[in-house]
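Readers should treat all values here as calculations from the given coordinates under stated rules, not as data from a laboratory. The shown structure was predicted, so the numbers you read here are calculated from the model rather than taken from an experiment. Cβ atoms are built from the backbone, for glycine too; each structure is taken alone.
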Structure I
Amino acid sequence: MTHRRTDRVLFYTILALIFFGVIMVFSSSSAVAETRYRMEMTHFLKWQLIWLAISVPVLMFFKRLNYAKLQTAQWAFGALGLVVFLQVIAVFVDRGTHRWIRFGGAGIQPSELAKPALILFLAYFVSWKGRTINNARYSLAPAGLVLGLLFLSIGIGDLGTALVLALTAGILFFVAGLSWRMVGTAGLLLAVAGTAFVLSKGYRVGRIVGFVDPEFTILDRIDPGEHVKNYIRQSSNTGDYGYQARQAKIAIGSGGVLGMGLMQSHQKLMFLPEAQTDCIYAIVGEELGLWGATGVLMGFVVILWRGTRLYFVAPDDFGRYLALGVTVAITVQAFINMTMVLDMIPTKGIPLPMISYGGSSLLSTLVSLGMLLSVSEQSE
């Protein structure tokens, strides 16, 4: 294997997105920190920098570590087992959202940490099974049991992350040679499970209905007794289910081509919910305009390009699937977030990797990208 051949295009793109994310976290959160939370304007920035100080050394550790050392059952099953254990704890400890394990003023979100753990497990599993990937008894049943437990524990509180994980797993299994019949069966099971998760929460139903039928004209005709509306109201604080998407579009439209200028957003002043997390891309569009929003998009296109390239040049199957898994997970999540902000899909709480505020998201993303850079350093 060739050693220490860093893909500088990929590496500097990652650093640029991280640096840009810090700037946008401060810009989008300063007013919220003072107005809503009665804290100093740098509160969110300080926490993001603390997590950055933890995450960047972890990125460099995995970058310099030969990825072949990760191709063990201890890494693959141990990491995934730990995440499932933490997620089960979060389900019972966090009775409100079933997402967080908090300690003091901080906390971790196990569903975010599931991303690198799942990628590592999938790369190990599909490279290990190889041509026997379609063996229902010895390959698909064990994988389905493990992945089903993971998706079930995460989907209870974080359906968006569960969707990203499911899409990543589906693409890797398909590329590894999973038959169309198995793909169809898995897709049907995921559709049924996803529908069940949506119906289990009234606010999730409200988001879907608000996207498909914002004026409730169709719903009023098929549900004159308002049973669906009453179910939605039981778990929702507002009856305006398109509010967030509408405010995000106002922000992006206000930015125009050149933007209103850094720190000059109006929508972050208590109009746009989750401006520093799920909807930070709207603030990018408002403050930096079309050019800024396109720049962020192109950053993820570069990751998609360089990561896909590594799939073809990595020296072994494990490296190929590891690179593909990281690339799919990060770019799929980024594109889901951006299309959600643009009101192209129903709203869902999912952060923009490296840009949105959130320590667990930043750590999991940089762990994943560290493994991707490790593959690049060991490839021709």
Structure II
Amino acid sequence: MKKMILFAAAAIMAFGASAQMSLVKDLAKKAASGNPQALAEVLQNIEPALTNPESAGDVLTWYTAGKAAFGLYDELYKMKLMQQPVDDKMMNEVLSGAYQFYMTALPLDTIIEMDKKTGQPKLNGDGTKKFKTKYSKEIIGALTSHMGDIANAGNVYLQNSDWENAADAFGNYADLASSDFAIKNGVAAADSTLSQVRFFQGYSQYQIQKFAEAYENFTKARKLGYTDNNIVDFQTSSLANMVQAMLDKNEYDKANAFIDNALKGDPMNGTLHDIKGFTTELTKGVEAALPFYRHATEVDPNYANGFFDVGRCLYLMAQKIIDDNPNATNKELVPKIKPIYDEAIPFLKKASELNPDDTKAKNVLDDILYKFEVMGVK
């Protein structure tokens, strides 16, 4: 969990586990207070207990921190409604901390039921140990009642281009709004809402070049039905950046396997087929890559780069024939290279039509026409 620094750090003494738990119990009483100053003091003073190996494993530690954080957030929210000055950034940091504290507390809130006669754990019919919870109902209630606040915090971060915090807040909301307990309590978000939130989570991660995380969340958003804001382009660009990082490390097998897996989930994505062609070209050459580039144009007839890559590969194949036959006459070369150039020309023309601002295809096309002129091809 990312450490949340809310206040000026006080000098922290090294306490033993028993001392830390004694401290936590004292702070738990303060956490029940509605006094903002007392709640702030709980959050400041409980920090050592969050990292002590023994106290960090006790649900009371995280429950106390979460209760204080949610309590402080609610008090700050009330102040804001009454138009009193509030530090919005600190307010959202408190909310983020509250979420993390309570989410950490939940799995720790299990108390094994003991048989008073035997002193052994009670068992369910399937042989598993019976357990009960002490704080979970309250924790879940606080989490679900603040779902909207967490989403709003994400929007504020997004508007301020605070990409990392925006991604965290949107992720917290989406995880919470799709959780088993949200579903059980009838407050789970609709897929249309979750898909939008996952998109903005991915968008925020994309801005700080966390491409793997961005790709994952764009994929989640699309699976939930999201189609807006050029999501396919963002998702594919994220993947392309991930693949490029692999290629930079000469991890060609890893890159190809990753693209193959992506294509299984998105077989009609022309850009993915084009990227597959690129990685294949690097390892096996242009002839092996050509079928992937062709397929890119078939699944996406408006994908300019796919058409250029087909034309470029054909051009390079013809150029190789020229290079491999330095003593051949034009009369000898023309029958070998003209059919290849003739095939390349319509792809290059299409690429130029689809993307007239990019001169790459035009330059290759001009060179082919120049060679035709030199060789006397009409």
Check: Can you say which of I, II returns 16.8 when mean count of other Cβ atoms within 10 Å over residues 62-69 is computed?
Finding: I
Notebook entry, point to check: Any idea which of I, II comes out highest on mean count of other Cβ atoms within 10 Å over residues 22-29?
Noted result: I
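One of I, II was used to compute distance in nm of label points 7 Å out along Cα→Cβ at positions 70 and 158, and the result was 1.8. Which label is that?
On the way: I: 1.8; II: 2.5.
So the calculation was done on I.
Tell me which of I, II gives 33, 27, 19 when you compute semi-axes √(5λ) of the Cα gyration tensor in Å.
Details: I: 33, 27, 19; II: 61, 23, 19.
Source structure: I.
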Checklist line | Per distance in nm of label points 7 Å out along Cα→Cβ at positions 94 and 126, the highest-valued of structures I, II | finding: II
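Out of I, II, which one gives 0.05 for FRET efficiency 1/(1 + (r/R0)^6) of positions 102 and 134 (r between Cβ atoms, R0 = 25 Å, to 0.05) as computed from the coordinates?
Details: I: 0.05; II: 1.00.
That value comes from structure I.
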Check: A value of 9.3 was computed for distance in nm of label points 7 Å out along Cα→Cβ at positions 78 and 334; which of I, II is the source structure?
Finding: II
Next item on the list: Consider the structures I, II: one of them gives 1.00 for FRET efficiency 1/(1 + (r/R0)^6) of positions 86 and 118 (r between Cβ atoms, R0 = 35 Å, to 0.05) as calculated from the coordinates. Say which.
Entry: I
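For structures I, II, calculate relative contact order in percent (Cα under 8 Å, 6 or more apart) and state which one comes out highest.
Values: I: 30; II: 7.
When relative contact order in percent (Cα under 8 Å, 6 or more apart) is calculated for I, II, structure I comes out on top.
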